[in-house]
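Dropping the structures in below, format is structure tokens.
Derivation of every value follows stated rules applied to the coordinates shown; laboratory data play no part. Since the model is a prediction, treat every value here as computed from it, not as a measurement. Cβ atoms are built from the backbone, for glycine too; each structure is taken alone.
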Structure 1
Amino acid sequence: MLEKTEGVVLNYLRYRDTSIIVRIYTRKYGLQSYIINGIRSQKSKKSIGLFQPFTILDLVIYHNQKRDLHRLSEYKNHQPLKTVHYDIRKSTISLFLTEVLVKTLEENFEEENLQFTFLKNAIIQFDALQKGHENFHIFFLINYANFLGFGIYNTENIDSQGDQQLTDYLSIVKDETQYFQLKSNHKIRRKALDMILDYYSEHIDNFGKIKSLEVLYQIFEE
């Protein structure tokens, strides 16, 4: 049965010679996998660039609840991103966050998917940022935790040492109206991120290691 929905691309894997399997978080069905045949062929009329992390798509899908792998009938860019895929720092953040999302998102069959709305709006906001984007992943993880059932409501949730500099940083980052104006150094961001990821690990089974974390640290320490 054909269904229309929006989706956010998380990542894709190469499949056979010319195809890919892409993981997309959809508004209607949550995290799903789709096979795209022939898109890596030289004859393909579609661009594989549409499946970069954080791309927002309008989808027409063949959905079968009995299957783990689905197919797309149609797909097009919902809102082209202007900076996320072209700024090395933003693209590194998106790679890191999509890895976290793959580990934490699930299927969803609720009519109103507030988690999807949060993700979509956050990506659009991130794309528009001209400054302060080095704090975006901290802001995202703090607020995303609310949807996972273990919100980070104050610094004491993640820091028992009472570090005032960290407390001040996190209180500002949590407020989406202020975090883009925040001036911070990579040391305090790294400490905050390590603590947040530890907090995620405590609440999510098999959360494991984030492979792109070291790349993120390197990019923002330059």
Structure 2
Amino acid sequence: MTLDDPFVNDNRKYDYSTEKKSERAEYNFISSLIEPNTKIIDLGCGNGSLLQKLIKEKNITGCGIELTKSGVDACIEKGLNVKQGSIDEEIGFPDNYFDYAICNVTIQMVLYPEILIKEMKRISKYQIVSFPNFGFYKNRFDLLLKGRMPKHMMFGYKWYNTGHIHQLSIKDFYELMENMHDLKVKYVHLASSPFFIKNYLMKKFPNLFQGLPIFLLEKII
């Protein structure tokens, strides 16, 4: 293959061998939602950077599940308890085993998002889910003006080599929640802006102006 081959750069097959550490803006917001000294599982944990951060900052007891071998290897190098596997099927833990189940920017990549949410609900009291909002205004402009699959939320990939197979908006996620019994939205973290008008629009019309919402869900017992 050459570098011009469209299948060389393919984010359906993540390779964390060259990206063993990462620090993203949403990590701090996710950390703020978690109580110290609790038990968590990070589903689709990648290279384990978020899990490692939570262990250090919140003194949590945690483990993870990651599909890619390179991700699992990166986690093991950090001394993390992570196993390889899919997250949109039965997860091998007892009911209510964790305080929090986290799925950060991964739900749009699994085959069965509804099964993932059901399993998160089964094994934990609280669920934290974040995803790129496909209803974001830049995506809408791409569709309207260019008539093609928006690129903003595909992080530089193409429609044919992205792992984002279930693009969703904030409204789509609420629709999924309506079909989930015994589960409610406890809190939604929305980004803010120092500019008054922009901040007003982001809060008033999140489905249009929020790029990455973070949902805190709670199981109703």
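Brief remarks follow.
- Read-out distance in nm of label points 7 Å out along Cα→Cβ at positions 21 and 37, computed value 3.0, structure in 1, 2: 2
- Origin of the derived value -8000 (helix-only ellipticity at 222 nm (-39500 (n - 2.57) for each DSSP H run of 4 or more, over all residues; to 500); candidates 1, 2): 2
- Ranked by mean count of other Cβ atoms within 10 Å over residues 133-140, structures 1, 2 are led by 1, which has the greatest value.
- Given 35, 28, 11 for Cα extents along the principal axes in Å, for residues 117-172 alone, calculated: source structure among 1, 2: 1
- Given 3, 13, 21, 22, 21, 15, 4, 1 for P(r) over Cα pairs in 5 Å bins from 0, in percent, for residues 29-100 alone, calculated: source structure among 1, 2: 1
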